Structure I
Amino acid sequence: MKIRELFENSDRTILSFEVFPPKKISPIESVYGKLEEICALKPDFISVTYGAGGTGGHSRTCEIASKIKNGLGVESMAHLTCVNSTRAMIDETLQDFKEHNIENILALRGDYVDGVEPQKDFAHASDLCAYIKSKGDFDVAGACYPEVHLDAKDEVEDVLNLKKKVDSGADHLISQLFFDNGAFYRFLERTKIAGIDVPVEAGIMPVTNKSQIERMVSMCGASLPVKFTKIMQKYESKPEALRDAGIAYAVEQIVDLIANGVDGIHLYTMNNPYIARKITEAVSSLL
């Protein structure tokens, strides 16, 4: 099933998860137990990342996305980055996706990697969106940044680039993580002004340790509300308390987002079935 059909045919909030492949040194089967637990929660779909820096290759992403869809019965979406890929490499990946019955793709530029010269065929995610659409009947999602992409000079440039991505073929959008719902609502206002009318899922990451949040904030530029910061400071030396506080904060965000009619919630699970289950149980009656 194409994910755009979920949005078109449902009058409720869509719930999706994100998982990632194991490191290259670990067998791919090492995540299967966790996947089974996460899939048992019956989200609307699960996305599978492309690997750190976009250098992990597509094979593990494809294999896990296939396991989720064809083996565990949950619709899947495969991430695909392009900054380090040629057209021939993208063609090979798309063919692999087709052969494994994967029809949903999150098109991303990907991260620049130190010491790796970027390829020239795809400069932006919008280029990849358009190319995927020209290569078959795929559902294509795009990423968006409620607090402005780090490479954009301001909110105006950011939303105009996002409009270009949608015009290039993105059927729906998934946001980068954020901890201030107000920032997300202001972002949605900008998208409406720009004429962007595709569904937008809110990306939510439950914080389970201090180093995790420091790393993610440095990568995506998300701001930290005072309330959130106080929680981190109070419980940073108590791992279980911090985990539970992070789950509670994420649930509070999600309840507010659903009450305000958000199109979907995309939960960054970090491959943690416990966190996915606790949050799903807390919000399932609201969906």
Structure II
Amino acid sequence: MVGSRGETLGALIETCPAPRSCRDLQEVARAEALALLGQQRPEVSVILPTWNRAHTVVTAVASALLQSYAPKEVIVIDDGSRDATLELLQQRFPEPVAAGRLVLLGQENAGVSAARNAGLARAQGDVIAYLDSDNYWEADHLLYAVGGLLAVPGAQSAYTAICRHNLSQGWSDVLFQSFDRVALTEENFIDLNSFVHRRALVETLGGFDTALTRLVDWDLILRYTALSDPVTLPVITGHHVVDSLGLDNISTREALGPNLAHIRAKQGSIPEGP
């Protein structure tokens, strides 16, 4: 349901109604986000790991480069792909590469955590955002996610809602709920593709755990929200393909049990099921 004409960004954060598309929001919320971004001008680094996703990565990169609040840099880390991913991106986006807005890094295959950590080590922005190579953002994702972060003084992280699509089973849903620490330890309801945070958290808490092959985003979000609640913004700003024929997703390829046990050992209070 579309909110009242006078609904502000602050009101969305405070009341946290049911999420709706960023395209359906009243102009006052967008204007407030633009004003906050215009006043503070935080630089944003987008971390985008990829492995053998030449057939989807172009869409992901384009959605990051075409944000209404443009990132300082989109850092693609190719984790040892065999499908000429970096060559394709160089061909398709020569101007952003030349301008330094698209940074292309390559490494031997070491896993998604190592790839994201390589991107974090290269990142220069004040705020970090994440995008996977089989997903894409609405044009106003960074405007709302980073604007929401700035709307709450002292906030260290924020998240929006995301629409999930299971292409092989033919369903879509929206992943979102108000922040609840206990609920987060039981199940991850914050998609990394909708999560942004201050770069300082990397320096104080470290990056992604390379001992994990699955649930790496849940582990990071648990750590980054432990001392400071994230800003919760009920706005759908992205799309996550949770299952697609031929994409070989981590959630279907990697074993759950050992990774869950590793996180439980670190956290000390994680229940049996994620």
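Since every read-out is calculated from the coordinates, none of them should be taken as a lab result. Everything numeric here is computed off the predicted structure, so don't read it as measured data. Cβ atoms are built from the backbone, for glycine too; each structure is taken alone.
helix-only ellipticity at 222 nm (-39500 (n - 2.57) for each DSSP H run of 4 or more, over all residues; to 500) was computed and gave -13000; which structure, I, II, did it come from? Of the structures listed, the value fits I.
Here FRET efficiency 1/(1 + (r/R0)^6) of positions 89 and 209 (r between Cβ atoms, R0 = 25 Å, to 0.05) was derived from just one of the structures I, II, and that gives 0.10; the source is I.
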